[in-house]
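Okay, got some structures for you below.
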Structure 1
Amino acid sequence: MPKKIILINTVAFSALTVASLASLYAGCLNPVLRSTCSNLTSVITGVATLLMVIFVDPYVSMLTDDVIKGKCTEFQFNRCIIFIVGGLIVGTISAQFLLVPAAEAISFIAKII
């Protein structure tokens, strides 16, 4: 399992986890721009979704094809899936620490817009 895929998976899932709460908190930080902050959720979620679709999903699809063709064992496939699920768990935990910085970044971007 490539470390790059695990890292991208973790970053994308932490962004997906923190996006909606961070935008709500950013609205509390800057009440004047509350609606702008809440609309920026889709931008963060969209970037995270693109990371998942461009990098993680094709790798898992190719790995599944390799298992079906016999180029890869089921043990290797299961190990990769465990790493992906582990990345999701680590992403969720790291999202807890990213809530305040993400909210401040959203508030800053809302001020610029």
Structure 2
Amino acid sequence: MTKQKTIQQIQEEVDSYISQFKEGYFSPLAMLARLTEELGELARELNHHYGEKPKKSTEEEKAIEEEVGDVLFVLVCLANSLNIDLQSAHDLVMNKFNTRDKDRWTRKSEDE
């Protein structure tokens, strides 16, 4: 079993990969377009698996896991290019959810 990576390690791994190429990171707007493209591919796969739209017989089967990985990769690239620490960004959002939205949803009882 492989050891799970931290968000920081993922950001470092992606940066190491991108840094080996002269082109480096794409511009933020280009990465946003790419992220939108990858989200569309994920949406398409989810629709094929859980929605009402079956795949065409000529379409290649793609794993949802791979599509999520593509979205994550581009998101990490975008964050890295803008010097955003994803752990800090996550912590900010979780703090918001745990304070502003703490009573928004119905909590499960302990016996559920």
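Annotations
- Ranking 1, 2 by distance in nm of label points 7 Å out along Cα→Cβ at positions 41 and 73, the structure that comes out highest: 1
- Origin of the value 11.8, where mean projected area of the Cα convex hull in nm² was derived from one of 1, 2: 2
- Here FRET efficiency 1/(1 + (r/R0)^6) of positions 9 and 57 (r between Cβ atoms, R0 = 41 Å, to 0.05) is compared for structures 1, 2. The highest value is that of 1.
- In this comparison of 1, 2, the computed figure 36 for relative contact order in percent (Cα under 8 Å, 6 or more apart) is attributed to 2.
- Comparison of 1, 2 - label where distance in nm of label points 7 Å out along Cα→Cβ at positions 17 and 65 is highest: 1
- Identity of the structure behind -20500 (criterion: helix-only ellipticity at 222 nm (-39500 (n - 2.57) for each DSSP H run of 4 or more, over all residues; to 500), calculated), options 1, 2: 2
Since every read-out is calculated from the coordinates, none of them should be taken as a lab result. This one's a predicted model, so the numbers in the text were calculated from it and none came from an experiment. Cβ atoms are built from the backbone, for glycine too; each structure is taken alone.
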